[in-house]
Structure 1
Amino acid sequence: MSVRVLLVDDQALLRAGFRMVLEAHEGIIVVGEASDGDEAILQTARLSPDVVLMDVRMPGTDGIQATRLITEQHPASRVLILTTFDLDEHAFAGLRAGASGFLLKDVPPTELVSAIRSVANGDAVVAPRITRRLLERFAERLPDVACGVVPDDRLDRLTEREREVLGELALGLTNLEIASQLFLSEATVKTHVGRILAKLELRDRVQAVIFAYETRLIQPSL
C-alpha cells in the first residue's frame, strides 16, 4: 500500500529535494506541496495525504498552528514536524499541537522514509523517553492545575490498573519494562496500552505521554 505525502516548506528548493528523495522509494507518493501553513491546511483537505511533512518556520500561519488545525480537522492525516535542532521548542510545540513526531531537516533519506512509513502505520516516530525529556525541559509551559486548570475528565474513563500503566508509559518505559515493573505479561501491557489510547482518544504513545503530563498524572521535575 502506497503512502501519500504532502510536503510543506516555504523554500521551493527544499521541497524539490525532499520530493526527489521520497519519489526514489517505492510505495511513497508525493501528492502535493505547500509553501505556508494556510496552503498546507487547504491541501490537506483537498488531497487527504497520509502524512504531512511539515516545516515549522514559515511566513503567515506557521507549521505549529497548521499542525494543530490539521490534526483537529483531518485526524486521518498524520503530521511529521521538521526541525533544525533536536529537543528544541519547535519540537515541543509540534508534539503538543498533535504531531506524531519530529525529524531533523538533515535526517538521512533512509530514516526519513522509515519515519514516514511508521507514522502512516499509526506509530509515533519520537520515542516516549525523548518526549519526556522535552516535557521536562519545557515544563513551565504546561498547564498548571494549581492555577485553576480543570483536570481532563477523560482520566475518569481509565481503570486503576490503566492509570498505573499510563503512569509508567509516561516515564518512557517500553511495554516490556512496564510488564516487569507491574508484574504483568508484555501481552497484557500491550492490551492495556491499546485500551488507554482508545479511551483517551489519543493517536499514539507520544500523545499519551503529553496527556499524562498535562493532566498532572505525572509531575515534571522542576
Structure 2
Amino acid sequence: MLFNDLVDQYELYAEAIKYYANILNPFSKLVTKKIDEIVALNLPVDLICPSHGIVWRENPMQIVTKYSEWANNYSENQITVIYDTMYNGTRAIAENIVKGIYDADQNIVIKLYNSAKNDKNDMITEIFRSKAVLFGSPTVNNGILSSMAGLLEMVKGLKFKNKKAAAFGCYGWHDVSTKVIEDTLRESGFEILTEPLRFIWSPDEDALKMSIDYGRQFVTLLNKN
C-alpha cells in the first residue's frame, strides 16, 4: 500500500521505529534541528512523501512527532537481555536473570534474545526501546562469540544515549568475555550499572539462584538511577 492510512498501524510503526533505531539514531541531533527548522516555518502540511517508504497523508505530522520523541534520548519501560551460548550455560544465566527482573517488577517489559538466532535489526530496535540492556557471552578464543561481537559493533556505531547496561557470562580457564563486553559498552556510551555476573564452567543450582538475585538487584539499582 502507498498511503499510511491504508496499512496496519502496528506494523507501520514497528517498521518506522526499526528504521529510526538502525539508521537514524546516530544523527538524532540533526533530526531535532531539522524538525525545529521545518516546524518554525509554520507551513500547512498535507502530505509527507519520503524518497522511500509510505506516503503520510492522514495526519502526516504524526510521524514528525514520533521522530521528535525518538531523537530525544528515547527509551521505554523495558529491559532487554541478549546472549549467545556454547553449551547453554550463558543461556541459563540469561533466563534466570529474566526471572529475577520479573520478580522485582512485573510492570517492566522484558525481551530475551539469542544473538546467534535472532535478527540483528530487531535486536537493535529493542535496545533502542530499552532503558537498560544486559549482554552475555561465554569466553572463547580469549574473547566473545562472533554473533555477540558483531552485534556490539553495530551498537557502537549507533551511538545510543542514556542507556544502562551490565555483562554476564561463563568461562573455563580465564574470564575475558565480560570485560570485553563491558569495555565495548563503555566505548559505546552505555553506563555500566553493576559488576558483571560470571561463573566458571556451566552454572550449578546455586549459580542459577544467584542469577535470579542478580536480575532483582539490577532492577533495584536501575530504579535508583
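Here, each number is a calculation from the coordinates, and none is a lab measurement. Every value quoted in this text rests on a predicted model; they were computed, and no experiment measured them. Cβ atoms are built from the backbone, for glycine too; each structure is taken alone.
What to note about this one:
- For 3.8 (distance in nm of label points 7 Å out along Cα→Cβ at positions 14 and 190, calculated) the corresponding structure among 1, 2: 1
- Ranking 1, 2 by mean count of other Cβ atoms within 10 Å over residues 102-109, the structure that comes out highest: 1
- The greatest value of FRET efficiency 1/(1 + (r/R0)^6) of positions 54 and 166 (r between Cβ atoms, R0 = 41 Å, to 0.05) among structures 1, 2 is that of 1.
- Comparing relative contact order in percent (Cα under 8 Å, 6 or more apart) across structures 1, 2, the highest figure is found for 2.
- Winner on percent of Cα pairs over 24 Å apart once structures 1, 2 are ranked, highest first: 2
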